[in-house]
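Nothing in this text is a laboratory measurement; each read-out follows from the coordinates by a stated rule. Just so it is clear, the structure is predicted and the values come from calculations on it, not from any experiment. Cβ atoms are built from the backbone, for glycine too; each structure is taken alone.
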Structure P
């Protein structure tokens, strides 16, 4: 499959990063969001990240300008996706929102278009069912910050076709990423391993085993992690961590995935980490 035109749905942290990487590698990208303000914020983030790459001599000024020129922001859903060979969905981790997006994509895109989700936990098989063209639906789970992180989880749904899988795997390699193949189980690989570790660190805080600072120091200095689990949770967003733990607990049915009560209380209180100004640390 010859993928040339790409649409990214959602101009937030992940969406603008995904658009950045595809555009930097020569693809024409439509960046779609519901509001002009969200698009402007996304484009400004891309501009700032390109500027950092130029300052670090990763990218030339001319290449940065060309990259930005390949991205077309739009609030028009149909016009933004109707010609796409690949649509990467990067909207909120919410089943109702994603269901609505995939129903709309089934109507607005050409039949051959691949529909890829950047979801970190929601079932690709379920998303395929929402689209009514499950063979074309696949997971393409990027990691934050997208321009820097090499890994992409390529997640095969129950009915994802070999053609779709092969095209997306090859595309990930073409844009300089390191793809790994993952089957459609709750949390895939990354979050099935990472989130229980974060959850256990939160239990250690709740039970008074150690302070957040000392827990993170143990993992950084003792286990050579670049960032402690609680600082990482703040960076990801505690609401996102809770959502993924709920998916794991519900999907696998094992109490070892039960979200820590402290995590749930902090989310209820609006202490979401870096984006709210306070989580396990203050920002």
Structure Q
């Protein structure tokens, strides 16, 4: 019997000291693999803009694409908690816009949504939570603000920025967020935030003290060509796939594939 990961269950994991294992996914097959590998939380990330559509930022992806990816992932998942990233301008314009779009993600099968930012999104996040839509926060390097940051740079380096991040984290917890992603901040600050909260923190480039970790799966398994300091590569799928494709090409060109065992006879049952 599959035991479904729930939002209260994640909070209990923090209390018990059990680390929360998270990955991104954007399609049925990879979500199925990760779910069967007992990943706790799957994020349908707006990072699909980068790794699926080839954009340099997450900004171009919209609701239609994100809903399609979310539905595909949810069709595969039986155990993990599925969180959908709300893309750029799907929640910033107004509370009403945010409620409509967040509701569409839950209709697609997600159990929660993720918003980027602190003070600026408090009112919107609080409204969503009051309407029964669970919200995960995201602080530090928030990719939808990449132009304001001047690139994908380490955040919370100054005392004032660190104090603001800690304050934002507390406010997100106080309004009812169930978890907060901490991205690309100093490990010491991530530890301070994690120790100060009752809700779990999920780190990406934020050191080992966070309650859980998340990576973009294409980075972690070696499909991406970009190499990042905070990513450990656990496999080299680009090399494996390239090798398989080259072998297929060679065998087709040489006429060694398909063989008889890959072919059908006229009297063969379907």
Structure R
């Protein structure tokens, strides 16, 4: 039996290496090298990237994260697909393991967030079986600093008031933090609809995201009956960016699983979105 996640020596082993992304470190690095490098990575408050298999969405996630200046500390927010943990499950200690090595949880930052928002429960049960954060870690490991640390947060449910409270708390803590922190939301968009319908639906949601309207992101998703995996993480990342003076979001890449060779009758939409700082010269 795995040791409890509250143990600082707990290691969360890779679950989907070899399934959603390459298992061998060399092969994984070869894939990462195919992602397009930005001339000058820019500082951002938040970024939204997909968590599908690398064959379907890896280039979208990779090209987006290569456009961002990745700081030492990243707050990762993703959906709890199985709903096995608390509504807001925060991992407060331990490490994540991928083929590229281990990434420690930043316990001090996790504890600060817990104190700022009672909704964030120090429960890592959901993290045992959830892939949404694991799939984006290799990108951060490859292009972030060698002392990269993360704060992993999973959410189940899409309660607008809770998302506002969490976004408020995250923004307050980040304002009080001397070093830069990047919020990374892990989310796929429309799923299991014909490719053209997927693109039309996603275009409407992307419009709300680009205008930094987190409440409208949730409302539009409900109106469109969006079957996305990550509306709450998207709204939270948008809310944090808006509170910290972010500019209009920029879609770096968009595509569907059909574009990658999947079934056009049942497609999933993927977007890489950058939410930059007001002053691009900020650290």
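Structure notes:
- Test item: distance in nm of label points 7 Å out along Cα→Cβ at positions 15 and 31 calculated as 3.0, pick one of P, Q, R: Q
- semi-axes √(5λ) of the Cα gyration tensor in Å, for residues 191-238 alone from the coordinates reads 14, 14, 10; which among P, Q, R: P
- Read-out helix-only ellipticity at 222 nm (-39500 (n - 2.57) for each DSSP H run of 4 or more, over all residues; to 500), computed value -14500, structure in P, Q, R: P
- When mean count of other Cβ atoms within 10 Å over residues 55-62 is calculated for each of structures P, Q, R, structure R gives the greatest result.
- For mean count of other Cβ atoms within 10 Å over residues 151-158 computed as 21.4, the structure of P, Q, R it came from: P
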